[in-house]
Structure P
Amino acid sequence: MRADLLAGPFDGLDEALEAVDAFDRALVAGLLRPQPAGAGPARLADAVVGTPLAARVAEAAAKAAAGAAGEEHFLALAGARTALLGSVHDALLARVEEAAGRSHGTESAPPAAPGAAENVLTAARAWLSDLARCGWQGLDHEVVSGAAEVVTAMLPDPSLRRLATLLDGFAAELAASCPGASAERFPVRRWADLWSRGMLLTVPGAAGAPVTGTADGRLLPLGIDVQEHATAAQAQVHAVFEPADGSASRLVRASVSVPKPDTVVGAGIWQLLRPHMSLLAAAGEGRSMDLTGMPVTAEGDLVWSDEHARTGEPAEAFATARVALPTAVAHVTAPLDRHPARLAVPVFLEGYTASTDDDGVLTFTVAGLELLVDTDRVPAAGPLTPEAVGTSGACIALVRWDAGAFHVQPLAVETTVRRKVTAVHAGAWAGGTTDKAGVRAEKAATDAAKVLSERAGRLLRK
């Protein structure tokens, strides 16, 4: 990997982010009242001059400056903000792929067909528009509670659950900060991200990720990225797919998400995730999978179904990383996923020097470049630890970008244990474990689930 390429400057990146930040600050105070000249909406309009968005965003900025913006104007501003962050994402992704020596797919996703629930989407857009008018400082429980009916109406429709989940979580965060007038600070970028993404998802068809084909061939897992929250957990398997027709191998992903009680933590989450995806066990055991007719999107996401997969031969992840990963073609990125925070590019690193500073910050020095290592993303649901990462000599990782710099999230490392090179994977316990800590966590999860089931049964009987 040409890590030195990650250190170069990016033309226009700072200017794009400054325009986004200016608009985000405007959302703090709200867009109900007239805006001063050169305020956030105007900065967005200036940033997209010369693009197909220019006329529409200029009109929206003028309406916002006069305090007279409507839903269609807020939608245009959200689109401009998303487009700017998308351009940042594309520049960062191109640089990482150049450093990795990887080619990029050229297939584009077809537009999704509009759904039938436009009235519910209109209601969601109206609520988000009310938020933009009052701003984060003007939040109160009456405004925030307006999301409840919208979310309830969306949940029965699977095509709307993506937006319903976003709105439900967003409303919960807003409610925790009410009243906004008394809050000392706000997560400005995060809430603006959620607001703009929610606005665009109210466009009929925007939330769809249509299946564009099927996958037949061999799947070679690289690692599992685990995300855990108080009420939900997700496992995303990154892998190299070798088509049966002999065409170029490519990078793919397969994800599974589940709701969970907050008492199930750490390795216990595998009990919730495991029944929904046989791939987790295969990845944890270091085996390939043979796919037949597995649905796949243009973005490289496998729409996983166990009936289209069977466990294959042993496939050691580090062998895959050394041999197959460098030549795998990268997937395209869905339009709404073009955001710097969504950058997660699988790479293989070796020959680096690991060091930890006085503040406990771990870095890999690769070809003279210091890359921050995000040990906070190392999950408690596996045997991988920051200590193992710090003594490693090779690493399968995701390159991410945050706070103006690239950093790496380890998925697996090779480290020396008792004079023997040993692979340690974040997802090693996905299929089960004999490790004492993992066994204890799974038992605790089983006990917690049993208690919750008994309580739920008593409530239903009442």
Structure Q
Amino acid sequence: MKYDVAIIGGGPAGYTAAEKAAKGGLSTVLFEKNALGGVCLNEGCVPTKTLLYSAKTYDQIKHASKYAVSAENPTFDYPKIIARKNKVVKKLTAGIRMKMKESGVEVVAGEAMIQGKTAEGDLLIQCGEQIYEAKNLLVCTGSESVIPPISGVNETEYWTSREALQSKELPASLIIIGGGVIGMEFASFFNSMGTEVQVVEMLDKILGPMDKELSDMLQAEYAKRGVKFYLGHKVTGIHGSEVTVEKDGESFTLHGEKVLLSVGRRPITKGFGLETLALEPFRNGIKVNEYMQTSLPNVYACGDITAFSLLAHTAVSEAEVAIDHILGKSRAMSYKAIPGVVYTNPEIAGVGKTEEELKASGTPYQVKKIPMAFSGRFVAENEMGNGVCKLILAEDGTLIGAHLLGNPASELIVIAGIAIEKGMKAEEIKSFVFPHPTVGEIIKEAL
């Protein structure tokens, strides 16, 4: 069982690499112990966005009167919302299986275990009773939820994103520990569904490294909708439905029917024999070069295990770079313009540098900022809605950062990302013809 490429992990990095390698003429085997699609497709990106769209639709109906449309007593069927989410996941995972089959990828369902190297330097992987040999190995094992060592956590039936997505019952109240991307998306969903939501965050802001001004605006919007925020608070204990928090030496207890832990994710580096290769570490993952090679040149790492950017779209790009390198095309991975998106309602998205980063490094910059209401399309579709388009330019006018609050920020951020990656100046971007009326015009308008 000899292959040109062996891949451990069938998430966005793994299945992208497998398809590209096989189409490039490389014999390819892909190992996946759970389900193709990884966390992103099965218990992350896709299922959460499916639920959030149901919530957004419900919100639109509830507020239809803003648009002179009458809709009395709107309701929802929660078990059916979950069933639709499962149907979407099933459809997309089936599509990935079909891609693998059509590309000629050998998919092995089971737990792969790295056994070491041959005398020639090829990699040996065992799965079940079978030993596989590969010239190149891609480690794409993804990440897992971090469970902090909080007093009482092991005796409590808490939720992670997995359990929150699987539950067919809507809790009356929910305490979310962690105000990052995952925490805020679940806060948005459950708030729309009528659940009483409380968010506890150790930092003094939500959404971690995202632009503070826009993060604060989003927090204010959700506070108006009834979400309670406890920023700068440390959780010291979880006991059933009670969560003890502390700030400035004072502690008090929050009560909620369910507790959702969303304090972050960490790379999976154990349980598949990685230690046999003695690769150089980086943070809590594996160190790679610009071509995604580890300290062993024929072992590559892509996705969350690189501990650099735990995002599905980053994983896909890293996988493409790795396979290109194996195929003899030396294209370096660029992290210059990795977009970050939070699919709340309204959405928030950012790419490139933030003001906070630039201030910390002492780098000069200029800001171009206008309300989203400068877009006619935005005003037409967002009655009473607010939002901001903030563009950050270097001293020479090159776009180096973009941050948007307002729908559809997730789609518009692509425009800014391309401009930042290509090193475009404001004058060049302004020369492009944007269709009218579109919300995307806000980028040109801001410049």
Exercise. Which structure, out of P, Q, was distance in nm of label points 7 Å out along Cα→Cβ at positions 30 and 54 derived from, given a value of 2.8?
Worked result: Q
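Of the structures labelled P, Q, one was used to calculate helix-only ellipticity at 222 nm (-39500 (n - 2.57) for each DSSP H run of 4 or more, over all residues; to 500), giving -10000. Name it. All intermediate terms of the calculation are to be shown ahead of the outcome.
Values: P: -12000; Q: -10000.
Derived from the structure labelled Q.
Supply the structure label, taken from P, Q, corresponding to mean count of other Cβ atoms within 10 Å over residues 46-53 with the calculated value 15.6. Please report the intermediate quantities before stating the final value.
On the way: P: 15.6; Q: 20.1.
The read-out was computed on structure P.
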Problem set entry | Ranking P, Q by distance in nm of label points 7 Å out along Cα→Cβ at positions 94 and 398, the structure that comes out highest | Q
Problem set entry | Top of P, Q by distance in nm of label points 7 Å out along Cα→Cβ at positions 206 and 318, largest first | P
Exercise. To which of P, Q does the computed value 1.06 (Rg/Rh (Cα atoms, Kirkwood Rh), for residues 190-357 alone) belong?
Worked result: Q
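When you work out FRET efficiency 1/(1 + (r/R0)^6) of positions 102 and 142 (r between Cβ atoms, R0 = 41 Å, to 0.05) for each of the structures P, Q, which one comes out largest? Let's see the in-between values first.
On the way: P: 0.20; Q: 0.95.
Max of FRET efficiency 1/(1 + (r/R0)^6) of positions 102 and 142 (r between Cβ atoms, R0 = 41 Å, to 0.05): Q.
Starting from the value 5.0: which structure in P, Q was distance in nm of label points 7 Å out along Cα→Cβ at positions 22 and 414 calculated from?
Values: P: 5.0; Q: 2.6.
Derived from the structure labelled P.
Values quoted throughout were computed directly from the atomic coordinates according to the rules given, and no laboratory measurement underlies them. Since we're looking at a predicted model, the values are computed, not measured. Cβ atoms are built from the backbone, for glycine too; each structure is taken alone.
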